[in-house]
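Once you scroll down, you'll see the structures, which are given as structure tokens.
Throughout, read-outs are computed from the coordinates displayed, never taken from laboratory work. Just so it is clear, the model here is predicted, and its values are computed rather than measured.
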Structure P
Amino acid sequence: MTLTQASPQVLAACCTEGRLEEFKLLTSDFDRIQKSLTDYLDTKRSAFPRFYLISDDELLSILGTSDPNAVQPHMLKLFDNCKTLEFSRNRVVVGMYSDEGEHFRFHQTQKAEGAVEDWMRAIDEQMQDTLQRLSKTAVYSYASQERMPWIQTYIGMVAILGSQIWWTWQVEDAFRQVAEGDKNAMKNELRRESKDVNDLIDLVRQPIDKLQRKKVNTLIILDVHARDVVDRFVRDSILNKEEFAWESVLRFYWDRKSDDVAIRQCTGQVAYCYEYMGLNGRLVITPLTDRCVMTLTTALTFKMGGAPAGPAGTGKTETVKDLAKSLAISCVVTNCGDGLDYRAMGVIFSGLAETGFWGCFDEFNRINVE
């Protein structure tokens, strides 16, 4: 550098004796340093696979400081709908806030000390454990309360899950009553469904806060679909729970043996993953949506993937994302293009394999085959 400063002409600087060997040595050292850095970041990502969802620069900004608040700007990338962690004194994480401002507190607090990948992994586990406990409490308390106060007691995804579990039970209870000779049981269930929808409409017309309104709006969407399903059963005289019309519905159960949620559709069963979803809304469900969901869950049962096809803007990606919300699992959407090479795809697949998240590759036909 001293010689170059003394004679800054490009030709003189490049033609100095031994300069080519210096450049080759520097390039070799740089490649070695880059590989070592990549290997180091890979060890951090293996310890906490959600780090695959952020770039190398973002990960370095987290690792380069001892301040646990360094993760806060990246939380929406690391988790589906967690905007910030709630810290108390002495760096103790006590809960989460969604992007909409909804909040829940952990069953056990977690101290943010030591390696960031270790305490972030503990927070991930605590999130799932807390949501599982909240869901169990909500399901078991549903029958002992009026529905409207019950809805306002629990966070959005827990209220939605509890409502879906109890709706499944109530419909199957109507099938049982029909089998025992009560031919009007399904009509009575339809009247109850209609009343639930009207009660939610009355509630949303009242001066409730913004978060409660978002929750109720989502429940109205799901309850209207539930009412339409029961209405179809009454119209088509579906009287047995073993008929395909019921088997093809996405059904939620609380399995007492496993003490966990069981989700069934057709011959398959899929897991509920307890990823915090906040109040990010749901799609209006149409007959075409139902068919697409049934196809995707059947593909999951056989360890396969799905490729929804259709014109642009018809909701293919949103349908996949909405199913992921139903199962409380993160869906990582990748917009494909010519710039997506095999290395980038390798990183994406590594992250999906280690986290267990879904991958949705939008316009994957644009990827260069070579």
Structure Q
Amino acid sequence: MQGRAMSRSSEDKSRLAKQLTTVVRRALVRAGLAGYGPPADRPYLLVAVSGGPDSTALLCALSEILGHRAVHAAHFNHQLRGAESDGDEAFVRELCRRFQVPLTVERRNIAQLLQIRGGNLEAIARRERYTWLAELATRLQIRWVATGHTANDQAETVLFRLLRGSGLRGLRGIAACRPLTEQVHLLRPLLAVPRLAVDAYLEAHGLRARLDSSNLDTRRLRNRIRWQLLPLLEREYNPKVVLHLASIAEHAQEHYAWLEREAMRLLHQIELPRLQAQVVLDAEKLRQAEPFLLRQALRILWERERWPTGDMTARHWQRLAQFLRSSEETGESRSPRLTAQLVLPGGVQVQRRLHTWRLFRQTTGQSSS
């Protein structure tokens, strides 16, 4: 019985390892990066390699599927963990030598940047990393950047956002593909692969990987989700919870894409010719708009105008939509110049002028007339 169980376990690991290769190949084919033409004579896919299990498995799989000449590796050393960070870099250098893959390394003192700029450490590190990856890809004339996010990362993201009170936008989780710039796109070939398959793949190929000690710090909510909540859900409620949560994110992405299209259509309907820096909206059409769709159209407008959204909470968007749909006039509203006004985070102002709403961001020396 014991030998049979061990054999079954070995078969399961082999199946999981093959699953990773299959999923990665499908992702590459969908992106038009595999299955067509002769082998590459120069790199056309940039792979972000931290040295952790996911990116190590991804580099191996991509080298196996596309050939080592098609791949260029990139390692970003955040210099946050001293000798451990340097050990990660050395590991990636050796790994790339083993696979005969060219490597570019960038070292930046993220802690120092945090002192200068302030803000959130993880956000700064992420922004610096992705900006550099996009710049490197452009310099190398590569249009695709691959990262090693897995189905577990997706599940953790969905749970993290649920616990923080996210709506449909947040439930989209991590996108399988998105633009970094007009010329460079980000691809996540492992997003449908559970972490168990990554471990099985590494074992099957005799590979080891580095472990980031900061990921073990359970004072951080995301790490508690990874090491405590998700294992509990898998053990006590549903062993397939990771894949189910990843599926929820996929469905949310589909619904959100539809919502974006409809909201864009609404924005075109309610928007009038602008007055210099002011966005002008039709008050009557706004009053008739569906609130849920209007909130999304306003988000699109904010992003297009590059107005600050960091401090705009769900309550702000809801209040703004209600304000714009209101047809009631205040005592001051009898004035032909100004009938109502709302000031939002980031200095964005909303003013009623006769049958229109005007939106603009007030800056020093700017007149609202």
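Here volume of the Cα convex hull per residue in Å³, for residues 157-196 alone was derived from just one of the structures P, Q, and that gives 40; the source is P.
Identify the structure, out of P, Q, from whose coordinates Rg/Rh (Cα atoms, Kirkwood Rh) was calculated to give 1.10. Of the options listed, only P reproduces it.
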